Structure 1
Amino acid sequence: MARSAAVAGVTARLLLDEHYSAEIARRLRVDGHDVMAVAEVAHLREQTDAELFRYAASERRRIVTENIKDFRPLLVNAYTSGQTIARLLFVSPKRFPRGGGHRTQAIVAALATWLSRPDAGERPDEDWLS
C-alpha cells in the first residue's frame with residue numbers, strides 16, 4: 001500500500017485513536033499542528049473502528065493507531081470497494097509501550113518529528129511512526 005492520496009504540499013491532519021490521551025493532541029496543537037484525539041470528542045468515543053475510519057476519511061485525517069489488526073483491513077476494504085480512504089499512521093506498542101511517564105512525551109516528540117517532515121502530507125497511505 002505505497003500509494004499516496006495526498007496532494008504535494010498538503011499538511012497532515014491527524015486523529016489520535018482512543019488509546020491516546022487528549023494531552024498528546026493538545027501539546028501538538030500548541031506547536032501549530034492540526035491534531036485531534038478521539039478522547040476529546042464524545043461522539044467519536046462511541047464509534048466503532050469502521051465508523052471512525054469513515055469519519056477520518058471524510059475529514060481527511062490520518063488515524064494514528066496501534067490497532068493494526070482492525071484498521072489495516074478497513075484500508076484494504078476501502079481500496080477494493082472504491083470507498084474514500086482514511087490514511088493510517090501505525091505506532092508500535094513495543095516502541096512506545098503503555099504505562100510509565102515517558103510514553104506521552106515520547107509519542108509527542110515522535111509525532112512532532114513526523115509532522116515536521118517536508119513530505120508528511122505525501123507519505124504513503126499506510127505509514128509507521130518511528
Structure 2
Amino acid sequence: MTKEQLAKQLDGRECGNEITNEEIAIAEKSGLVVMFGASDYLMEFRGAINDEVGAYDSCPIYFSHDGIFDSNGNDCNCYCRYYREAEKACKEIIIHWPTWTYETDIPHETFSVLEDGELYGFGIVFEMEALK
C-alpha cells in the first residue's frame with residue numbers, strides 16, 4: 001500500500017477510530033507511519049513506528065533513520081554537543097496543537113480526523129524510507 005492510498009482510506013475517521021489493527025499491520029508491512037493527534041496533547045504513531053509522544057505549542061519531533069529520536073526524558077541532553085549534532089542530522093515534524101496541523105519537509109499525505117462529525121484535526125502518513 002502507498003502513503004497516498006492509506007491516507008485516502010483513513011480520511012474522515014472519527015477520533016478513537018483513526019486506524020484499525022488490520023490497517024496498522026498493512027502500514028507496518030508497507031513501511032508506512034501513520035501519525036495523528038489523539039488527545040489534548042498526545043501524538044500517536046502507528047505502523048512502522050508504534051509509539052506516542054506528548055506534543056503541544058508547536059512542538060518539534062525529530063526522527064532518525066531508525067524512528068523517533070528520543071532523549072528518554074533527559075533534559076540535560078540539550079547541553080550535550082553530541083546530542084545536538086545528532087539531532088541536527090534528524091528529520092523534523094513541527095506539530096501545531098490544538099489544530100493538529102504539521103510543518104515538515106518529509107514527503108507525506110494528509111488525512112482529516114473528525115470528532116462528532118466535525119473537523120478535529122489532521123493526521124499524516126509518510127514512508128520510513130523518507131527518514132534515511
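Bear in mind that the values in this text are calculations on the coordinates, not laboratory data. If you're wondering where the values come from, they're calculated on a predicted model, not measured in any experiment. Cβ atoms are built from the backbone, for glycine too; each structure is taken alone.
Given a value of 42, 33, 26 for Cα extents along the principal axes in Å, point me to the structure among 1, 2 it was derived from.
The read-out comes from structure 1.
Here distance in nm of label points 7 Å out along Cα→Cβ at positions 28 and 60 is compared for structures 1, 2. The highest value is that of 2. Could you tell me which structure in 1, 2 was used to calculate helix-only ellipticity at 222 nm (-39500 (n - 2.57) for each DSSP H run of 4 or more, over all residues; to 500) as -5500? Only one of 1, 2 returns -5500 for helix-only ellipticity at 222 nm (-39500 (n - 2.57) for each DSSP H run of 4 or more, over all residues; to 500), namely 2.
Comparing mean projected area of the Cα convex hull in nm², for residues 68-107 alone across structures 1, 2, the highest value is found for 2.
Comparison across structures 1, 2 (criterion: relative contact order in percent (Cα under 8 Å, 6 or more apart)) gives the highest value for 1.
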